[in-house]
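> These are the structures, in structure tokens.
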Structure 1
């Protein structure tokens, strides 16, 4: 039994959810999101909540049960509050600047890195060493944060690079004389 899957997902006021064919669509104040439904899982929208149960007693149905409930929960959370990831840039001369639909990064390369911001994602730079990525789709927000971080991962000796806010970088001792 999935402990997560057993709990129904509450639909807050101002949010509507409907199932049409093999898609669940959720509409809220921030926008609309859809999720492709699995055949192994039975979904029901009733009494202001969405319940997710395995359609049969198979191993794949039990395996997907908790994950599908979490995906439904992420849809509800996304259209009501949205998701945000914050990146911190550490290093001498490393900085970021948001220019419309482009994020300009200076990361110690001989050239600037221009990252095109995908549709549905908003990037803010409150200062030149902080990047805030926000949107309603949790997967997209995380993917964009990972792509930006990939340009200069934090290194263990000086700690320079792009890291998630709150991420701990294991530091190593340098070379001895």
Structure 2
């Protein structure tokens, strides 16, 4: 039993941070997802707590369309204590046979993580994106939500649209934490 709890804890640290009793809900995603329009730089505005972002600010994700439903991924962050810029590169592939925005993302340098769900539940491609990740383990699931924007400081209209969509999807907003984007460059 102790081994099971240890493995469950390690996997939850690697993949997601908000533990919830019950399985992952089947949340609808963007249909006919267009990797070309999704490509480019996104700024992380808010997210659920994640271990791999402890002490990080100025978090961005940059996607490049590699064709055939595949995106190159480059995530970057600045560590507040050291001031060092850290980045990681990987790939995201559409896993939905119908072409919806259910992707699996992997980072080759993170051996324990494997492929993690990366579902785009809403985006207008030009202003904002809401990303959902949920991994189930028996009677529990572990969840992350990201609110991404093409701008470091999205308008109140965009913020309202994102929060309305989260409410409609019954995704809790209380766990969302703001990502510091002030004083960032690049």
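> Taking helix-only ellipticity at 222 nm (-39500 (n - 2.57) for each DSSP H run of 4 or more, over all residues; to 500) from the coordinates of each of 1, 2, which one would give -7000?
Numbers: 1: -7000; 2: -5000.
The read-out was computed on structure 1.
> Supply the structure label, taken from 1, 2, corresponding to distance in nm of label points 7 Å out along Cα→Cβ at positions 109 and 125 with the calculated value 1.5. It would help to have the intermediate numbers written out before the result.
Numbers: 1: 1.5; 2: 3.1.
Of the structures listed, the value fits 1.
> To continue, here is another question. Once mean count of other Cβ atoms within 10 Å over residues 101-108 is calculated for every structure in 1, 2, which label goes with the largest value? The partial results should precede the final answer.
Working: 1: 16.1; 2: 19.0.
The structure with the largest value is 2.
> Which of 1, 2 yields 15.6 for mean count of other Cβ atoms within 10 Å over residues 133-140, as computed?
Details: 1: 19.2; 2: 15.6.
It must be structure 2, since only it matches.
> Comparing structures 1, 2 by distance in nm of label points 7 Å out along Cα→Cβ at positions 21 and 157, which one has the largest value?
Structure 1 comes out on top.
> Now for a different question. Looking at structures 1, 2, which one was log10 I(q)/I(0) by the Debye sum over Cα atoms at q = 0.09, 0.11, 0.13, 0.20 Å⁻¹ calculated from, given that it came out as -0.31, -0.47, -0.67, -1.67?
2
> Just checking, which of 1, 2 has the largest value of relative contact order in percent (Cα under 8 Å, 6 or more apart)? Can you show the working numbers first?
Working: 1: 18; 2: 27.
Structure 2 gives the largest value of relative contact order in percent (Cα under 8 Å, 6 or more apart) among 1, 2.
> Then there's this: Looking at distance in nm of label points 7 Å out along Cα→Cβ at positions 45 and 61, point out which structure of 1, 2 has the largest value. Display every interim value, and only then the final one.
Details: 1: 2.3; 2: 1.4.
The maximum falls on structure 1.
> Looking just at distance in nm of label points 7 Å out along Cα→Cβ at positions 29 and 53, which of the labels 1, 2 belongs to the structure with the highest value? Show your work: numbers first, answer last.
On the way: 1: 3.3; 2: 1.9.
Evaluating distance in nm of label points 7 Å out along Cα→Cβ at positions 29 and 53 on every structure, the highest lands on 1.
FYI, it's all coordinate maths here, none of it is from the lab. Quantities reported herein were computed from a predicted structural model and do not represent experimental measurements. Cβ atoms are built from the backbone, for glycine too; each structure is taken alone.
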